[in-house]
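Asker: The structures considered in this document are given below.
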Structure 1
Amino acid sequence: MLLGVHVSGEGKIYKALERAHDLGCNTMQVFSRSPQRWRESFILPEDIEEFRVRRTKYRIKPVFIHVPYLINLASPNLGLYEASIEAYIEDILEAQAMGADYIVTHMGSHKDTSEEAGIKRFIEALNIIVEKTNNSSVGILLENTSGSGSWLGYTFSHHKKILQGVVNNERIGLCLDTAHAYLAGYDIAKSQGIKNLIAEIDEMAGLNRLRLIHLNDAKEKLGSHHDRHAHIGKGYIGLNGIKLIINHPQLKNKAFILETPKDSEDADRINLETVRKLARS
């Protein structure tokens, strides 16, 4: 099973690999820079080299980089929109240097405009980004959302429109967040709900594009649209729902990354062990 967590990138970026290894992970996700601020500097070349060395040593693959929250490729604010495109390109090029496999991104907020306008801006931004990074092998994974506010991506019809609009979309894939899906109204606590979700993803985007599953329980009720994650088995998806997801024949070979609460020193370790037990049972 490909199983990891979102690990801290505090200090030297290569320390994230040690944190993942110490937890017994064979894949991981990390912020390569602060998720709440614009870039202040680039990772030093010697730190990038050490990252690549330790990644090989610890056999962690694939490696996912989550882009900062400030980036909004659907924004109607021209300044933010252009800054987001520039930052996105920088992040892909840096991820390439690190030897990372994918970057993960939310699909942005259309703010006070319309979903159609937001999707149009997102497509135009991605076309620029893909063109400017056409020599990169780093994949771009579009994450589904819970549907709060004006955020795009709560339905996979949005993913379909974007894939149809991006000229060279070979590098574009999907990241399925289980908590987000449940909170958006997909009842994946039940086997039929999982079946329906998989069918929709396959119809709208192609299940072959699903490269990553953010395995999170949901702290709020089905369809609440409130983006709050819970520990594995402690939310509304529950142990049985999580077990159905990780053992589903069409999902079990995907990479799973936990983004569960880090409210204790042992939280990641406990959640990982819970998932491993469910996979063995």
Structure 2
Amino acid sequence: MEIGIGLPATIRGVTGEQLIEWARRAEARGFSSLGTIDRLVYGNYEPLIALAAAAAVTERIRLATSILIAPIRANGALLAKQAATVDKLSGGRLVFGVAVGGREDDYAASGVDFHSRGKIFGEMLDEWEQIWAGDEIGPKPPDGRPTLVIGGSADVVFERAARYGDGWIMGGGAPDQFKEGARKLEAAWQAAGRDGTPSTMALAYFALGDGAQDAANSYLRDYYGFLGEYADTIAGSAATDAETVRQYVKGFSDAGCDELILFPSSTDPDQVDLLAEAVF
């Protein structure tokens, strides 16, 4: 199983200098991907723009939106062009993870109907397929289109992954939940008559070193505050020591996950080195 690391792009107060240094260190320490998560009504950096900045100072590491909330970006053609641009500029390193999201305030701020998000997303997937296969809207991604993975847990998610994508990403949860989703993905893949094997990805949170639990509590209770008391559960699930990180890695590896992306709770680039020491 490959190990990726999230950019601290959603942690309040992160600077451009920290983001760039983080990307450089992540590549140097051998991580497979740099990941981003997405919100609109929050003080985070926009995922594709953050990854474009990371692309400029790296050469090998993949660049993953894990995930990007596609339907709040109502212009599907423009989003296809933006994704293709990052993919082209980075030499084909974009992993375009997309899903519908679940926060009504993000949709309200975008002027998009929250309850129509599934329909909008399905139409986008059709549109992207046509755009990336054609020559009218460029640039042309190096491999024809970005690597495309679909996030979520509803049955339609696995059908869409099998119809349009290269795989599926689980946006939080335990290895047992991952195994259940992976079984649904495999069934949908076979039903769609797809050759080969779909890729699978999962996410987890970490904080290491002095003040690790305080960092996890501060960030995750804020970011997931809209969930009420459940935000405490998420904060408590973060891996705050090297042994717990290794247990998470083993759990997802044993579950058959292809790549686990560990997202930080601190903006300090030293977290990159601490995580590398724990997992490599």
Structure 3
Amino acid sequence: MMARLRRAGLLAPSVLAIGVLLIAPLALMAYVSTLERGPTGGVIWTQHTADAYVQFLFERDLSDRLVVNTDYLHIFGRSIVVAAITTAVTLAVAFPMALWMAFQPPGQRLLLVFLVTIPFWTNILVRNYAWILLLRNDGVIDWLLARVGLTGQHIDVLYTPFATTIGLTYSFLPYMVLPIYVSLEKLDRRLIEAAFDLGANRWHAFRRVILPLSMPGVVGGAILVFVPGLGAFISPELLGGAKSMMIGSLIQQQFGQSRNWPFGAALSFVLLVLVLLALSAHAARYRREARP
């Protein structure tokens, strides 16, 4: 009995923090998503309706009939594609970087990890404004390409999904590098030497030894990039513009300009469900592969 009370006492602060900082806000958001929108914005706290969820897939025509509206599905689809491309690009850049870092002398590894974390010292808003100066027409990149004769007109990159992908890749690259580096740094070098002794070349040693043993870091980095990239707001808002709106910008618009809190809350929960389904599918696949 005393042991149970002791365990409960030790767990109480963590449970309280999770309840106050996570469960309570989610419960409030779920409650708001079931309320009716107020005449001038906000919500009517005493009137419940499922219109916010219906609005995600349907709209009313002039005859007040529900018809399918796929606009929000397109925004969700664009967000998923951009987040997936961002994850793939960051993985392609981060893996060679982390592999090189892991095979450096111990003193240099600490310095390299320090350099990777330097972008965190600058506000993400400032970093995205810097990308605007680089990517805009007559900006730094446009001017350099014109000077060397590679382009004869403006690059027209800013306010496109491509610019959003660049901003997200830059913002989330450390989240991919560090987990992969941790996995590779713990790698037993004797396994690689054994592969070479058994006749493997560099490619086979990488594919059969290094890559499989680094998969926990790869999966962890992919989750850390894809999930926040799916709901990112600052990079899509500043670099993508209205023509390439993503989920984060849409949700912010509902709580800000449109003052449609129930619909914004419903969109947030749809996004949450998508993320949970993706993580559950990965967890189920991992459990199946881990079974003997």
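Throughout, read-outs are computed from the coordinates displayed, never taken from laboratory work. This structure is a prediction, so every number in the text was calculated from the model and none was measured. Cβ atoms are built from the backbone, for glycine too; each structure is taken alone.
Asker: Where does the value 25 come from, among 1, 2, 3, when relative contact order in percent (Cα under 8 Å, 6 or more apart) is the thing being computed? Please list the in-between numbers first.
Answerer: Values: 1: 15; 2: 21; 3: 25.
Going label by label, the one that fits is 3.
Asker: Of structures 1, 2, 3, which gives 3.1 when distance in nm of label points 7 Å out along Cα→Cβ at positions 20 and 212 is computed from the coordinates?
Answerer: Values: 1: 1.0; 2: 3.1; 3: 4.8.
Of the structures listed, the value fits 2.
Asker: 13.1, 42 is what came out when Rg and Dmax of the Cα atoms in Å, for residues 132-179 alone was calculated for one structure; which of 1, 2, 3 is it? Let's see the in-between values first.
Answerer: Numbers: 1: 12.0, 36; 2: 13.9, 44; 3: 13.1, 42.
That value comes from structure 3.
Asker: Compare Kirkwood radius over Cα pairs in Å, for residues 148-259 alone across structures 1, 2, 3 and report the one with the greatest value.
Answerer: Top value of Kirkwood radius over Cα pairs in Å, for residues 148-259 alone goes to structure 3.
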